[in-house]
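Asker: For reference, the structures are reproduced in the following blocks.
What follows is calculated from the coordinates using simple rules that are stated; it is not laboratory data. All values reported here derive from a predicted model rather than from experimental measurement. Cβ atoms are built from the backbone, for glycine too; each structure is taken alone.
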Structure 1
């Protein structure tokens, strides 16, 4: 139940176009729908501006399908993240129109037609290496689903810094930059020193033994000497995109 739809419903009741009992039926599962194994938050969009997103990791394919079905029934859309192959297959069998990004491990049933982006500028997702792409793609998919123009700059890590410097105009055109990097995580500081906009750094678990599953990149990003760099958790492309979208929608 979006704010726009709720206003339309209340206006129709006030104008006598809809019987109050019918309106109550529309709101039967608002604000929370109890599925026994999940409490689906249909009021999330009114509180935070975005519909609840389904984290499939740790859920069975059946549970993920049930939550997505509840969201789809209420709004016609859903976004599922961290969906393994079995969950992706189950969701696409139930919702043939859903879009799958296997690299990002996302499944999205979008509105039809797709609305124009509402973000005030472009969110640029910068990836240090190809190995960081799964996290970067998660960020890109989520940022797009949240109504933002999205651009990508891939495989421009500090091992070949000229690759980044040659694309400086792309950096300068962005309103928010998400930097996804594992190993030493240095790319976030480099980008932070090149742009005047917020930089959201995402450490990834990519790297050899002393990378400690992304801890080294996390600490490097937290200790960045570049101003305007903030950091989310390891491999948290979703969190970076959600924060970038809020920044990009500020009045």
Structure 2
């Protein structure tokens, strides 16, 4: 059985068939899905899904795209949300310098605030890093107090940086792009880091893997990510499923 460590089933693109998709998961080899929020409303929806379905767990957080919309009360509201449903992390949080939908100084401020919340609540973090590799690493390094832990979602940086995160107790998660023929860097990272620190995800409805690229992504497609990692590491699909699922359970205390 596989675990999709990062999916957005609260997204409106699942409005017509969300319940069927979730109910079909276990019969098709996906045991659990972690559903992070990307803004306050989606965090509320993620918590609601985790309350309604036994195989869905939630994370609550404000994505860097929405950092500009945060105010002094947002962190307190997120803290209150963690008391509801099956909330296992603060996320998805981080930095995004590709789109720059929020000013970079605001992104960094809100990232730190949510990291501090995670440490206060003793919850792991789910980190988004796009084209902001050094700033993301430096903030996590500066905030690391020995208890901070988390996962680098849909990892896109170097082998060297991945090893630094692992040394800080973080996991590295791979999504659909690792299945693409031209994805040299993610493939190299997956080859070189231990399976004991790898998670798999879909980030659905985004980042659909081969052979379904171009269509809406969904949690069942996490099997293609697992299969690619098995090929890259020369191990069985079953070993990838077992170890990545164990890693999710360990980090999120499931």
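Asker: Determine which structure produced the value 1.00 for FRET efficiency 1/(1 + (r/R0)^6) of positions 33 and 241 (r between Cβ atoms, R0 = 30 Å, to 0.05), calculated from the coordinates; the candidates are 1, 2.
Answerer: Structure of origin is 2.
Asker: Matching task: 13 is the computed value of relative contact order in percent (Cα under 8 Å, 6 or more apart). Pick the structure from 1, 2.
Answerer: Source structure for this number: 1.
Asker: Another one. A value of 17.5 was computed for mean count of other Cβ atoms within 10 Å over residues 169-176; which of 1, 2 is the source structure?
Answerer: The structure behind it is 1.
Asker: With Rg and Dmax of the Cα atoms in Å, for residues 73-216 alone coming out at 16.5, 49, pick the structure among 1, 2 it was computed from.
Answerer: Computing Rg and Dmax of the Cα atoms in Å, for residues 73-216 alone on every structure in 1, 2 gives 16.5, 49 only for 1.
Asker: For which of 1, 2 does semi-axes √(5λ) of the Cα gyration tensor in Å, calculated from the coordinates, equal 25, 22, 17?
Answerer: 2
Asker: Rank structures 1, 2 by distance in nm of label points 7 Å out along Cα→Cβ at positions 97 and 225 and report only the one at the top, that is, the highest.
Answerer: 1
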